[in-house]
1. helix-only ellipticity at 222 nm (-39500 (n - 2.57) for each DSSP H run of 4 or more, over all residues; to 500) was computed and gave -1500; which structure, P, Q, did it come from?
2. Taking distance in nm of label points 7 Å out along Cα→Cβ at positions 152 and 488 from the coordinates of each of P, Q, which one would give 3.1?
3. With distance in nm of label points 7 Å out along Cα→Cβ at positions 136 and 320 as the yardstick, tell me which of P, Q scores highest.
4. Given a value of 68, 62, 52 for Cα extents along the principal axes in Å, point me to the structure among P, Q it was derived from.
5. Where does the value 19 come from, among P, Q, when relative contact order in percent (Cα under 8 Å, 6 or more apart) is the thing being computed?
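Laboratory data are not the source of any read-out in this text; all were calculated from the coordinates shown. Quick caveat, the model's predicted, so the values are computed rather than measured. Cβ atoms are built from the backbone, for glycine too; each structure is taken alone.
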Structure P
Amino acid sequence: MRSRLYRHLAGVVAALLVSFGSAFALADDGLYVSHGIAMHGDLKYGPDQGFDYVNPDAPKGGTLRLASVGTYDNLNPFIIKGVAADGINLVFETLMEPSSDEAFSEYGLIAEKIEMPAGRSWVIFTLRAEARWHDGTPITVADVIFSLETLKTQGSPNYRLYYANVDRAEDLGERRVKFSFSGGENRELPLIIGQLPIISKAYYTAHKFDETTLQPPLGSGPYKVSKVESGRSITYERVKDYWGANFPRQRGRYNYDLIRYDYFRDPTVALEAFKAHAYDFRVENSAKEWATQYVGPNFDRKLAIKEELRHELPTGMQGFAVNIRRPLFADVRVRQALIQAFDFEWANKNLFYGQYTRTESYFSNSELASSGLPSAEELALLEPLKADLPPEAFTQAYKAPATDGSGNNRANLKNAAALLDAAGYVVKDKKRIDPKTGRPMEFEFLMGSPGFERIVGPYAKSLARLGIECKLRVVDSSQYVERLRKFDFDMVVQSFGQSLSPGNEQRNYWSSKAADAPDSGNVVGIKSKAIDILIEHVIAAKDRKSLITATRALDRVLLFGYYVVPNWHIRTFRIAYWDIFERPKISPKYGLGFIDAWWINPAKEKAIAEGAALLKTE
C-alpha cells in the first residue's frame, strides 16, 4: 500500500513540476509554495532576482512630462462614472505583478508568498509585513477582502465578470488571505486574483467609493497625486519612503521624481506641442503623422529622436465594429457586405504609407492565431458545436477580401451587392431599402477623434456605391466614452487587445453575459452559446498546447461571425522622445518599459535645453 501511494504521489509531483515550474517547492502538507505563479511552464526569476529589463542602479530624479488628449474628471479608475485621469494606476498596487518578458507569469508584490493545491481550486496569499499605505499604516487582509467585495459590487461591471469565479475570501490570520474558486477548473484564477487592485478599507469607508472625485486617493504605489488641475493636467510625485523601493524587483524602477500629464483637446495641437518640447515622450499611432510630421531641425540635430522598437506582443484585432444589437447588423450577410466594401490595400498605399499589415486574426502576431483549415484537435472542440456554428468555420481558411490597391474595388463591391440582395435589401433611386419597412439602409459611424475621418471617409464612399449611407459623427472624448459604455452606437473603431495567455478576459469580450453588462468589452453584442463554450475551453486549458488549440478554435469562430471589418496592425512601437533619457540595455519582449524602467540623464537634459536655445537664435 505504501509503495503504491508513494508512486502515485511521485507522479503527481512530477506532473506539477512540469505545470508549475521549478520555482515552486513542495511544502510538508503537500501544497506548493512560491514567490510567483506561471500560467504554464517555469518561472524565469527567483525570489531575490530583479527583472532583466531593469537596471537596478538607475538613478532617481527629474520630471517626466507626458501628454493626453481629451479631459478627465475622476481620480477613481475603478468605477464606471466619469473619465479617470491618465497615470492614476501608478498610485495603486496589486497582490502580484506581471513580468514583461514571460508569456504569463506573476510575482509577489503586496503578497510575498503564494500557496495552492494541484487543481488550483484555491490560493492563499501571505501579505508582506512591510507593505504600507502612503499614510504609513499597514496593508491588511481586511483591505484585500474589502477590495474584492467592493470592486465586485460597486466597481465597473468588468470586475464582476473578471472575478465572477472568485467565490469567497477568508482571513486566515498572520497576514494570510484565502480565495476559493467556483465554476470548474480554471488554472488562470490564481493569477487573476493576483491582479486584484488593493484599496484601503479605512479610506473608502470614510470616502464614497462609487462617486467621481478629484480628491487625491490613498494608495500604496510608487507615486501619489501631488497636483490636480481638473481637465488640464495632473502631476504625480514619487513617494520618497515608498515601502517597496528596496525590494529586489522594484529596485531601479519608477525613477522620475515627478510625472506630469498635460491634457490637449486636439491631437494635432498635442503633436505640435511635443515638437516644441512642451513634453518629452510620445507613442505615435497615426501612420500619416509618423511618415510626415516627425521632421525639422530638432530631429535633424538629434535633439528629438524618432525610433521604432520591435516587440513580440500579440497585436490583437482592431476593426470597424458593428453593434449587432441594432437590427440592421443582425444579418451576417450584411456584415459580410460591410467587410467587402473596405479597400485596405488602397488605404495602406495612399493613407498609411505602406506601414501596416492586414489583420486576419483576433490573436494576430502570435502562435494563438488560427490559420488554414481546423486541425484535428480544433475539430474535437468545434464538432460538438456544429449546429450553432457557421459552416465556413469547418471548410474554409479565413481570408479578408483583398484588392490590387488601385482604388478599383469593383469585384468586392459586386460581391457585397450580391450579399445585400440575398439579405432582402433592394435598390431604389440608388438607395438600399428594406422592402419590409421601407426604411433606407443607413447608419452612423461614431468617432471620438477626427483623426479617423480621412480613413472612414473613403470607406463611406464605397458604401454609398452600394446604396448605403454611412454618416460620420465626431464627438468629444467624454461623450464618446459614455456612449460606448451604454452601447449607444452603430459602428465604431474598436481594439480588442490580447495577451500571450488569453483567459477570463475573453468572457468580457465575447460572452453572452457581457453583452448586457454596461461598459463591458463586448461592444459588438455577441450572444452565442457556442462561443460561450469555446471561451470556457480557453479558460480551462490544462497546458500550453491545449490553450493554443482552444484559442485558435475561438479565433476561427469569431472571424466567421464577421463581427468587425478587420483593420491593420504593426509589429513595432513607434516612439518619439527628446534625447534626455537613458534606458536598460535589454528591452522587454512584451512591453515598452518606459515609465517604470527608463530614467533622465541630467547632463543630456541640460544639453538638450542648450541645443534648443541655440536653434532659436539661428
Structure Q
Amino acid sequence: MSSISDRENAHPGRGVRSRLIALAATLATALLTACGGGSGDSSIAPASETGAAMITLQDAAGDFQSYTVDVVSLKLTKANGATVETVPATTRVDFEQLVDLSELISAGQIPSGEYVGATITLDYGNASIIAEDANGGSEVLTPLDVNGNPLTGTLDLTVQLDNRHHLFISRARTARLAFDFNLAASNSVDVANATVTVSPMIQATVVPPADLAVRVRGTLVSADTSANTYTVNVRPFELGSGATGQVVVHTTDTTKYEIDGTAYTGAAGLAALAAEPAATITAAFGLLSTSDFSFTAKRVYAGTSVESNMTDRVRGVVTARNGNLLTVRGATLDRRAGGFEFLRGDVTVSVADATHVTEEGATGNFGIGDISVGQRIWATGTATIDDTTSTATFDATAGHVRLEITPMWGLVTGTVSSPLTLDLRAIDGHNPAIFNFAGTGATAASDASAAAYVADTGTLDLSGLAVGAPARVFGFPVPFGTATGVDFNAQTLESYSQVRNLLFLDWSGGGSANAFPGLMANSTALDLSLDAVGRVHFIQTGPLHVDLLSLASAPQIVGDAMATNTAYVVGHAHARHVENYQAFGDFIAALAGDLGGTQKVLGVVANGSYDANSNVFTADQVAVLLND
C-alpha cells in the first residue's frame, strides 16, 4: 500500500510464539552484484550482448528483531546450464530491515540469455540473529542446519524460476525480476532453546505486483529540473561503494524532500537536490511502474538526511520519556565509520532544545516536544557503548531527530467514529506492555493507555471498521505532555476487511506423510490433515489468531484465480532448493509428484483470504516445506 509507511514493520506478537519463520533471507541480495559485472567467461559480455534488468527484493513479515548475515557469492543459471558467476566483496545485510519494503538492488546490465534459476552462498560465521522473547526482550539465536548442527560456515541456497516464466535478458527490452523472502515459511525458531533452524524458502517471479512500492538508494549523478527527474547510481542497502546500474527517478509537484535536514515540497526540493554535489547519497521511496518500469518518488532524502561520516545514526521506537531522555527499543545503530549493528535492550537517547527535529513527509517547525512515547525516530549524533555493561547511550543534543510514520495495531472498542479508540496489540511491532506512557498527557489523568488508545482519524474512511475487529493506523503520536483525549494523529488506516490472512501449520516428528490427504496431480485444492500437528497451527488476521484445532474441520487451501501476481513454492529442506510456480495447478502437480516417494511435509504457510463460513482459504501465495 503506497499510501502508508514504506516500512510497516508491525509484527503483532513478534517473538511471542515459536513458529515457522525466516531465513530465505538472502538470495536476491547478491544479485545486486551480479548485475554489475564480474569475472569468468560467462559473466562478461560486450554491451551489444547485454540487457537491463530491474531486480527488487522484499521480505514478508517474520518474528526477528534482526537477521544479519554475510552474502559472499552468487551464480545465475541459464537454460543451457551455463552460469553467470559473480564473487562480490562480502556484503553484510540485515534482512529484517527489508520487511514490507522492496529494495531496488540492481538496474544494471547483465549478459543476454534465458535464466532459469540462481544460487547464493551465505556465510553464517558472523551471523547476528535476534528474536523478541515473550517479555519484549531480545534473545540471540544460534542458527542450525536441518540436521540440528550449528551453522558456522557457508550455506548454498538455490532457487528455480517458474518453468513458464523464465528471466529473458536482451538489448531490446528491460527485464524484471522480483524476490520475496517468505520469512514465515522458511525456518523454525525455538526461543526457549535460543535456536533457529535454517530451511530457506524464496519466492521469485518475473511477473511483479502492480505498482510495487520500493526504495531506491544511490549516489546522485545529475538532476534535470525541467524534466522533473534526477539520476542516481544504484547503491542498495548500506553499501559504501560501487554501483549496480543507473536509474532515473521521476518526481512530481507533491514529492516530499528532506535534504541535509531541511524539508521541501515539489520543485523547490528538486532544485535543492540539484545544488548538491555529485555523488551525494540519496534514498527515494515511491512506485515502480509495471508497464515501463519507471520509478516515481513520493519522498526523497539526501545528504546528511541519509547518512554522514561525521555522525552516528540510530533508528528505533520511543518506549518511554523522562524529560529530555528518550528510551528507545529495537534500535539499529549505523556507525559513522561504516557498518551497522542491532542494539539489544534499551538505548538512552538524549535530546535538547538545540536538537533539529523534522517530521517524515511534512514541512513546518518541529521541536523536541513533538517526540512522544510510541514514536518511531531516526536520529543522528554520537553513540557510546559500555563494553562492560553492554548498555548504549546516544547523544543527539546537537544532532537531528526525524519523526517517522509509526504503525499501530489494535482492536476497535467503543463506537466506530473519529476519534477511534483502540485496544492496542502492537506498536511498531512491539508488545504494548513495554511502553511507559507516563507524561504523554497534559495531566496524569490524560496519559495515553494501551488498552484505550485514542486515534484522531479525521476524514479517513471508517466504513470497513467493526467493533472488536482489528485495525491498523499509521501516523504520529501527539506531542509529549499535550494529550487531552487524543493520543495519536492517524494519516492512513487499514481495516479488518483489508487485512490479509496468514495460515501457519507445521507437523511434528520429522513431518507428515499424510499432510495433504488424497492429493493428486490434478487436484484443485489442498486438503489439510491436522494429525500430529506441531506447535504452529493457526490463521492470523492482524493481531488475532484462530487456532486450527478449534475449528470443526481443517480448512481447505485453493488458489486465487483472480490474482495476477501469485507465488506457489515447494522447498526441499535438505537439498536447500526451492521451486517456484505461478500457476496453482503446476504447483499442485509438482507437489503431488514430490510426495509420491518418501518425502514428508514439515510445514505450510499461505497468504490470502480466509472465509470462515466456507472454511476455505483462498491463497495467492503458498509455501510448502518438505523433509527430503
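1. Q
2. Among P, Q, the structure yielding 3.1 for distance in nm of label points 7 Å out along Cα→Cβ at positions 152 and 488 is P.
3. P
4. On the way: P: 84, 77, 45; Q: 68, 62, 52.
Label of the source structure: Q.
5. Label of the originating structure: P.
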